[in-house]
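Peer 1: Pasting the structures in now, so scroll down.
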Structure 1
Amino acid sequence: MSNRIVVDTLRVMLVVALVAITALQVIGLPWLSGVMAEGLPGEAHMRWPILILSMLGLACVQVGIVCTLRLLGFTRSDEVFSPRAFRWVNGIIGAFLGCSLVCAATIVYQSATVAGPPLWMMALLGGVFAGLGLALLMTVMRTLLVRATTLQSEMDVVI
């Protein structure tokens, strides 16, 4: 399979995911939080904080998708090894850190109000560590990108 087909397929999949996440953010979550508030009036006070935290978490995912789409654009035009790519990698790192922060904030909020089921809290804790781990991984990848860009610049001067 050619690289162009792979990149185009991935771009389509990411755009579909971006549209689905936006629909969930704008329509699905507000509706679901309203239904939950009606069904559980004792916990209705948690509707807005949890809705905001979930929307912030999805916004972090959207930022990561947009940055990835932009980097895919660089691969298509063969400009990956340019300093312009660094800010998009930084955006992905920030998105992972943001997701980790949202998961941590949700743990703190729910611990202070009505703690969720243990499995839910473990999933949130997993989200904190996964976000931190992926941010560290992307930091290493950014370092490799910086080195490769420097090497390419040096090779361009030599050639």
Structure 2
Amino acid sequence: MAQGGPGRWLARLHRAEDALLAGLLGALLLLSVAQIALRVFFDGGLAWAEPLSRAGVLWLALLGALGATRGHKHIAIDALPRVLPPAARRVAWAIAHLSAAGICAALAWFGAGMVGFEREAPVPFIAGVPSWVPMLALPAGFGLMALRFVVSALAEPPPLEGEGGA
């Protein structure tokens, strides 16, 4: 039987997130290969390829971090949860994830401030695109990570490795 309701939408969102990551990685690889080929064979290149690649790597890093938080594959220290009883482990999980959410929210806030400053005096990024547009990766990426950490804090922690099911 098919999963219904919010679970189905969440699965679609996860697939779209994965497709976006894969597409961005593929586009960055193609752009890099094209730039190398143009330099080797034609002694030239695309003037906009370097800044676009740098911005793409920023977006890729933040989207990758967002995907890592989804699967609880982000960097975490799990020494304390291994020795805590289940109830205390649940509290530690919530505190850790709410703390991470707070840090990500602060980074999103500061990223939004950077975008605001850049909007006041934009410089061209590439033809027709102002410099603040690629910087949207910071508030968007960290804001979504903050949301994901809040949702995770409200859920049960996954079993630790060696506990079964992990």
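Peer 1: Can you spot which of 1, 2 the value 0.20 was calculated from, given it is FRET efficiency 1/(1 + (r/R0)^6) of positions 26 and 146 (r between Cβ atoms, R0 = 30 Å, to 0.05)?
Peer 2: Among 1, 2, the structure yielding 0.20 for FRET efficiency 1/(1 + (r/R0)^6) of positions 26 and 146 (r between Cβ atoms, R0 = 30 Å, to 0.05) is 1.
Peer 1: Right, here's the next one. Given that volume of the Cα convex hull per residue in Å³, derived from a single structure, equals 124, which label among 1, 2 identifies that structure? Intermediate values should be presented prior to the final figure.
Peer 2: Working: 1: 124; 2: 175.
Derived from 1, not from the others.
Peer 1: While we're looking at this one, here's another question. Out of 1, 2, choose the structure whose coordinates give helix-only ellipticity at 222 nm (-39500 (n - 2.57) for each DSSP H run of 4 or more, over all residues; to 500) equal to -29500 when calculated.
Peer 2: 1
Peer 1: Kindly point out which one of 1, 2 the value 3.0 was derived from, the read-out being distance in nm of label points 7 Å out along Cα→Cβ at positions 74 and 122.
Peer 2: Answer by label: 2.
Values in this text are rule-based calculations from the coordinates and carry no lab data. Note that the structure is predicted; figures quoted are calculated from it, not measured. Cβ atoms are built from the backbone, for glycine too; each structure is taken alone.
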